[in-house]
Every structure is written in C-alpha cells, then in structure tokens.
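Down below are the structures I want you to see.
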Structure I
Amino acid sequence: MNESYISPLSTRYASKEMQYLFSADMKFSTWRRLWIALAETERQLGLDISEEQIEEMKAHIDDIDYAKAAEYENAVRHDVMAHVLTFGEACPKAKPIIHLGATSCYVGDNTDLIIMHKALELVAAKVAAVVKNLSDFALKYKDMPCLAFTHFQPAQPTTVGKRATLWINELLLDLENIEFMLQKAKLLGSKGTTGTQASFLELFDGDYEKVKQLDGIIAEKMGFCGCYPVSGQTYSRKIDSEYLSILSAVAQSAAKFATDLRLLQHMKELEEPFEKKQIGSSAMAYKRNPMRSERICSLARYVCADALNPAITASTQWLERTLDDSANKRISVAEGFLAVDAILNLYINVTGGLVVYPKMIARHLNAELPFMATENILMDAVKRGGDRQELHEHIRQHSVASAKRVKEEGADCDLLTRIAADPAFGVSYEELLKIMEPSNFVGCAPMQTEDFVTRYALPAIEKYTSDALGDIGIHV
C-alpha cells in the first residue's frame, strides 16, 4: 500500500549520500555524539563524570530505539527530552549526566550546523565534478567555430569550447563561495537558554574561564575551528539563509547551462545524452526531448524560491529566540540541499555525455557568416582605395535585400553574389569565399578557452581528486 505522501526528492532525485545526511540516523546519532562531547569536556574541566559513564554512552551511539523515542515523545511532547530519556535507558550509568547543563538547541542547532557543513562538502565535490566534465569538453571543442547569439539573434561567431567556459565560470564563482562558507563554519556550542551560559557558569562554580573553554573543546571534538562567540538560544538564522543563498546560486548556474542546452538542442547543434531505449514522447516516437535539462530547470526554480524561506525566517526572529523557525527550517533547508544534489547529479550526467553535431553547427554558421563578414569585406575594399562611407551604404542595401530574400522567399543567402557583382568593391566571388573561413571570425576564443581552463578551472578543482570524490551518488 502507498497511502502516504513520499517526497520525490527521496524517491526520484537526490542521491543516497545526501539523503543519509538528512536522515534520522544521521541526526540522532549526531545528537548522541554531541552529548558525549559535552560529557567528555565537562569531565576534562573538572565535573564529576566518570570514564565509565562516557564509555557506556559511546557504546550506544547508533543503536537508537526509535519506537521507544516515539513513545516518550508522545508522552512528554518534546523531541529532545524523548531522546534524552531513550539514551538514558540504553545507558543507565550515564543517565544522570546526559545533557547536563544543556538546552535542546545544544543538540538540535549544533547538529543542523554539522549536517549543513557535510552536505555543502558533498555539493562542492559535485560542482567540481561538473567543472571537470565541462573543462574536458571546452578543451576538446576550443577550436570549433559556431554562431554566437545576443538576444538569441545571430551575432559574431565564437567557439563551442569558449561557450562552455561561460558555464564553467559561473560554477567557479559558486565554488569560491562554497569554500568560503566551509572555511568559516562554526558551531553554536553550549550557550544555554538565552545565550548567557548561566547553567554552565553555575556548574563550574563561577569559573568563567572554564565556561569559555567548554565551547572551544566541544568544537574541536566535533571537527570545527570554534563556536560563534555570542548568540541567543539559537545560532543566528542568517546562517541558514547564507547556506540557501549559496544553493540558490548553484541552481542558477545549472539552470543557465540547462536553458542554453535546451536552445541548442532545438537547433540540433548540441544534445544531452539519449539512452538507447529512452522514450522522448509517449505520442511522438521520433522526439528526443531534453528531459534532464528540463528537470534541472524545474528543480532550480524550486531552489531559488526556497531560498526565500530562511531569509524571511532570519528577519522575523524575536529577541533571544522564537519557535516559528523550527517547522520551516527542517523542511526548507533539507529540501534545498536535496534538490541541489539532484540538480548536480543531472548536471554531471548530462555534461559527461554531451553530443555535438558539427555539420549542423557549420550549417547555421555558414548561413549567417556572409552578414558577419561584411565588416572584413568593407575594410579590405577600403584598403584597395574605396570610400568607406559609400561602401558602407552599398553593403547596407545588399544586406537588406539579401535578408529580405531569405525571410520572405526562404531562399539561400546571396549576399556574397551581390557584393561580387558590385563594381564598387572590385572583388571576385572566389576572393570573397577565401574571407569566409570561419576560424577568421572567432577572435581569441580558442586561446581564451585554453588559458581559462588550464589557469583557472582545473587548478580550482585540483584538490577534488577522483579518490576524494569517490562514489558521489549519481542518480538521474
């Protein structure tokens, strides 16, 4: 029976790795690790906690009795206390000191910060994987001329590889922000009910130095460089907003690529991978719809909208804390990460198998190239003694007439024939054809591409080796 709603982020889109980070096992085992870190630190700073109690807690990190926790929560209506009591049953010797001096946010908020940090590390690895795919693609096609577009109207040619550098560049901006966020990450620590650490000051008999040491030692045990120096009961909800803003930026970059690919696939120049038995349309059997790129755009739209949630939450927190953040953040933060994970899985898959159609690229380019070449033709004619202004008017008239013929009659462009027949230019059709070499019109695109990829893109992802990436859970 399938009578309950199940999020498609878990059934269709996100990887097992990202799903685990937002799972109950990850959450509640981290709560227990935080309780152990607290007890170890309190013992280290002089409180009467035995090594035996700590070892008992360590022996029960992962064997969580969820049924028992549900029973307790149903009775006490408090999720943290339900798990304190459940952990206490598993650790009778340690029961008196579990959660000593702490508030719910000690485990709740610190766990959220740990999970978001680990999730962003996974996002970073996947962004790097996309950059690698696109870098390989850019270098392979750095010399292939293609028609460029501004306003989706034909413009001065570029190369297929150079266009890919534009997609890479946006991802490098995202990766820079991701790495900065990871570098500055901190824990909440153990701040107490209103951020004053009053309970810990009492536990340590007024010794403020020990209270300060408590946060630092806990942070170190959990793998962080430190804790936020001040807070209310919770860490600032601006942190959630910062994380989601980064996820939104990644989604924007992916959607830009996917939108470009959808346009190019329409033109039959570039295509996302298409499996041997894949069905593009249930009605039109010949179709090869860019379904994965469309899914990237669809999920990206969700992430961009989702980023508003923590922004509004952060701006409406009351004084030292309120609880109207909780229900919202446990949905918006988790689903933001799961959706971006799904986007990047698709992005990796698509960029790992892009299909290029050189003949179609050349066809579109050659159809517009005579118009693009008119400036070069004009300059050559001036060098031979022509009047620049008069020649410009001749080219304008020929271009308008040729374009009208293409649009109204569906005929081929005859601009070169018209110019060759105009004595004002003094140039033959054969000479004009020599000017039409596409590589003459791409400027620095090939050199820019190689320079950008080798000097910027590849060095930026050097630390994300294949060994470090491991199995990053591609699921499309």
Structure II
Amino acid sequence: MNTRPNQPIEALKGRVKGKVMLPGDPGYDDARRIWNAMIDRRPAVIVQCAEAADVPHAVSFARAQELEISIRGAGHNIAGNAVCDNGMMIDFSGMRTVRVDVESRRARVEPGATLSDVDRATQQHGLATPLGINSTTGIAGLTLGGGFGWLTRKYGMTIDNLVSVDMVTADGAQIRASDRENTDLYWAVRGGGGNFGIATRFEFSLHPVGPEVIAGLLVFPFAQARQVLAKYREFVKSAPEDMNVWVVLRKAPPLPFLPASVHGKEIAALAVFYAGSDPGGQRLIEPLRRFGDAHGEHIGAQPYAQWQQAFDPLLTPGARNYWKSHNFTEISDGALDAILEFAGRLPTAQCEIFLGLIAGAANRIPADATAYGHRGTKFVLNVHGRWDDPADDGRCIAWARDFFKASAPYASPGAYVNFMTEEETDRIAAAYGSSYARLVQIKRRYDPENIFHMNQNIKP
C-alpha cells in the first residue's frame, strides 16, 4: 500500500465539490480526530464530501492508488474504524442535512448527520424515529449496526424504521436499497454495518412523539443496588411499551439534585422515559420510587429532544474509551451478581455499566427479516470503560474484559456490533449468528475484493 497518493491530487480536487486534504494542510488534524481518544491515525488523504456524487470519485481514486478506505460519519464508533493510517478517509461531516416530509412521515438524512440533527428536524413537527441516547452519535454508524434507544420498546430498532438507503458500491455505482430495489442489500445493511458499500442517504419512517415526554433520573445508594435491580427486573416484565427504564451503575456526577456528599460515590440510577406527557406516565413511574430510599430524583415533563441530550455531558469526545457488551434475554441471579461485583470496583469515575431495556416491538420482528437477527434480546448490557490518562489503559481495559468474561455464562447468543471494539474480529461470525452465511454471500456480490473492510468485517 502506498503511503502517499502518487496520482496528482489536483485531478481529484477537480472532480469533487468537497474538500481534499493532505497531512499538514489546515484542518487536517481536526478532521482526523474522532470521538475515542485511544484512536490516533493519520490518513494519506481526506476527502470531505459535499454531495453524494463526490463519493464515486473518491472510491475510484483510492482504488487506483491502492489506498485503504475508511468512512467517517460522525466518528463516534468505539472501534475507531472512521479513520485509517496511510489510506483515504471519506468524511461526511459536512453532509448533515435532514429533510422531513410531514405528510408521508418520512425523514431523508445525509450520512454526516448526528442524532441531534435528526431530532431537531423531526421534532419541529412532533415526529421522531428510534435513535440512540447520545446526541453526538452519527446516524450512519448507528443505523447500519442496528440502533436502539428510548423509543425502541414502542417503535422497534432504528433499522426497523429504515425505509431505504442510497449507496455507492465498490465499483462506484450509485444504487438504492429498499423493499423494492436491491432487496438483498436492503436486508444486509439493516445490521450488517458498512460492509457492502458507502451509505450516502437514509430514509426513515417517523412516528408522533412529544414534543414533551416524561423523563429523568432516580438515584439510589449503591448499597441498595441489589434490591433495586431485583425489583427492576420484575417491574419491566409488565411495564407498557410507552415506558422505558434503563439501569446505570457508576460514580455519581455532580448533579444539582444530589447532595454534595453523594458526588463521586457509587450509585444505582434508573433512567426513566415515558413517551408522552399525560398524568398516566407519572402513575407508571410511581412504583419505581419504592425500589429503595433514593438519594434524589429529577423526573418531569421536558422536550423529547432535550432528554435525547441528557447523557451528552458523560460522553463528551476526547476521553479514552473501551467497551464490552452482551445481549440478555433475562437478568439471572448470576448476571446480577456479576454486575454488582464489577460495579463495586469501578477503576475510574467515568467508568460505568448500563443495562438498556429493548424488549417490545423489536422482539416481534422475525429473526430473519434483517441482518440483525437477535430478536429475542430484551436487554443490552454495555461495560463502558472510560478514562483520560493513558497510564490507566491497562487497569481499565482489564476491568472491562474481566467483567465481560464473568457475565458471559449468563448472556444470550450474539452481540450488538456497534459496541464491539476493533480487537473482536473473532467474535463477528458469532455476533451475526444465523445471518452470517447469507451476509457472506451478499458481501461477495457487492464487495468481492473486500474494499470496505474498516468495520466489523464480513469477509467475502
């Protein structure tokens, strides 16, 4: 592989409407910087696309120069696949337009958009589609890997609301995948990641949401975490799908509704969401308050888009991040023991364990309907190692790996690929389970040379 393009770069600049940058150019270092500070790579060339028509030119140039290709949406993926060393980074950070068709309840979204961009545009009309919980996440990576959040219980995963996707394939063709066109590709991109081409536009179905919802936090002492989690797993068995409750185990940030004496201490928090603002939501939340003696709470009506940004301060760019994840169909006593053991020895103040409830509409989709086939999953557990000092790498990574191993016997098959780190290539076939063989066939059709391999790679 060449470390520098040998074709005159001016030719590429003349073909694309966007910006072409080389090492040393103004803005280069900002463009290559991504969310996870553990990833520090230097592309030979960065193409910041201005329109979808720029992408075939970038792909053609990279292939001619034998340059590895990475694709950046918002650069938020934990594995850091948005940026490569000595190759070409195709950067969509300038393509963030969201167009909403209120009559058809559709949103057409460019690949550089963040969740905040989508929520802002759709909520102007009291509409939304299921997305993640950190507003700086990119829509492209989230969608291609599956996507889940507060609305998943009611409306399914992000991929369950994906109507179509425009793509550029390895040979430079611009095509669309939907339930009517390139249906094999449409199946594959709903969970199969960026293996099959470069997405240049997404179309989503929208649902009435908000503009206000009831949401917030209930924070309990860590000493009560066992009883809180035990009551939680019983509560969610019968909770309506308008309601979602996640568990977060971490050290308490300096939230204004918590006593100062609690700041920095281990806690068990319930993140509560009700997809409406009617009094019935408050009645549903009331039993949660009896799970223990809370340090404090902050729950009430607020704009949906505001709640979508509630966890942003805990997930700012620039920290070092290492994640491990499991799917669960139930939280057994063994799983609960493992969760509590490792939540009791968090290596830094930013590390956390969260348990996301997704049981509901997503479970009613047939397992073979999309590449993401784990339709029995009711909880997704993420072990989130996060810290600032490189000297802490060893102990934070070891903590996450040890917890992953300790909780594995109680997990269900498969994995959520968006939470997999770059080292987990041996887990990819298992992550896709029964979908894997079909994904390999589709990969062979659309990308037989494995041009698009900076991802959780499905080899042709």
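Since every read-out is calculated from the coordinates, none of them should be taken as a lab result. For clarity, every value in this text was computed on a predicted model and none was experimentally measured. Cβ atoms are built from the backbone, for glycine too; each structure is taken alone.
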Structures I, II, by mean count of other Cβ atoms within 10 Å over residues 96-103: label with the highest value: I
helix-only ellipticity at 222 nm (-39500 (n - 2.57) for each DSSP H run of 4 or more, over all residues; to 500) derived as -6500 - corresponding label from I, II: II
Test item: relative contact order in percent (Cα under 8 Å, 6 or more apart) calculated as 21, pick one of I, II: I
Rg/Rh (Cα atoms, Kirkwood Rh) - structure with the largest value, from I, II: I
Structure (I, II) behind the derived value 18.6 of mean count of other Cβ atoms within 10 Å over residues 264-271: I
Structure (I, II) behind the derived value -0.53, -0.90, -1.14, -1.14 of log10 I(q)/I(0) by the Debye sum over Cα atoms at q = 0.12, 0.16, 0.21, 0.22 Å⁻¹, for residues 304-375 alone: II
Highest-scoring label, criterion being FRET efficiency 1/(1 + (r/R0)^6) of positions 112 and 152 (r between Cβ atoms, R0 = 30 Å, to 0.05), among I, II: II
Comparison of I, II - label where mean count of other Cβ atoms within 10 Å over residues 56-63 is highest: II
